[in-house]
Structure P
Amino acid sequence: MKKVLVLGTNNSCISVMIAALMKHISFNRIDVVSAGVRPKKVNPYTKKALMEIGIDISKEKPHSVNEFIHTKWDIIITTTEEAREKANSILIGGTKIHRAFDDPMETEGGEIEKMNAFRTLRDEINEWLNEFIARHRLLPS
């Protein structure tokens, strides 16, 4: 089973979504965790956007990258420049991949606009992951 770390700045949105969707798409056949350089509480919109497609992350807790510095990873995905710098300086891993997405937390407007931004992010990540998993042969044949 491949080991994947998804590293963001706060482990509250994008990195959490990538990890949850990767687990879902792979039927838990990829050992994937998410972490942050400076972890914060998971954003409620993140939870709602995933719950809409049947993924419950209500029990997920944010993790610090420091919890995983002695773990050897097959792939490390970073989602911010800060995360990429941290990964390059302290993490042991085979392939390091940087993939930035627009941060839905920067969306202006009310609840509807914000929720729509999180849905858009979820769908973009889902599409990207389907290609990513196939390209990197993360699932056993």
Structure Q
Amino acid sequence: MPNILFICGSNRSRSPLAAAYFQHLAQEAGRSDITVLSAGLKTRPGELICPEVTELLAEYNLSPLQVGTSQMLAKMLKSADLVLCMTRDQQQHLEKNYLSARHKTKTLMSILKQDQDVFDPCNQGLERFRQCLAMMKPALRALAERLH
């Protein structure tokens, strides 16, 4: 059973949005065996995901996989088959500090052979969240197709 972990800074916007949308694509492709998680490198206890994530996912008749944020833990990296970061800095941090992440961590946009970070839409309004998801969708689709 493949285990995919999406990582961003605070786990409030990009990684929960990517995880929920990717799980939807995987299920559409008949891959209910894939475990999808999201986590942040620097979360605060009790913090919730951005309300725009829930609002945007509702436009697709989807729900977030979690309501509160999740701090990235070493055991998450160990059990993941693939770790997808939103930025190159996040990828470098994981590869430098966690031996178990070294050969299975990449940026989301590298799936499309793009050397580009996914911008953080937090505190910038719903339209910016739409732009963020539009940026991520081609990479998420390509990943879902590869796992099909």
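Derivation of every value follows stated rules applied to the coordinates shown; laboratory data play no part. Since the structure is predicted, the reported quantities are computational estimates derived from the model, not experimental observations. Cβ atoms are built from the backbone, for glycine too; each structure is taken alone.
A few points about this structure:
- Among candidates P, Q, the computation of distance in nm of label points 7 Å out along Cα→Cβ at positions 10 and 130 that gave 3.0 used structure P.
- Among P, Q, structure where Cα Rg over 2.2 N^0.38 Å, for residues 50-121 alone as derived comes to 1.25: Q
- If you line up P, Q by distance in nm of label points 7 Å out along Cα→Cβ at positions 90 and 114, the top spot, with the largest value, goes to P.
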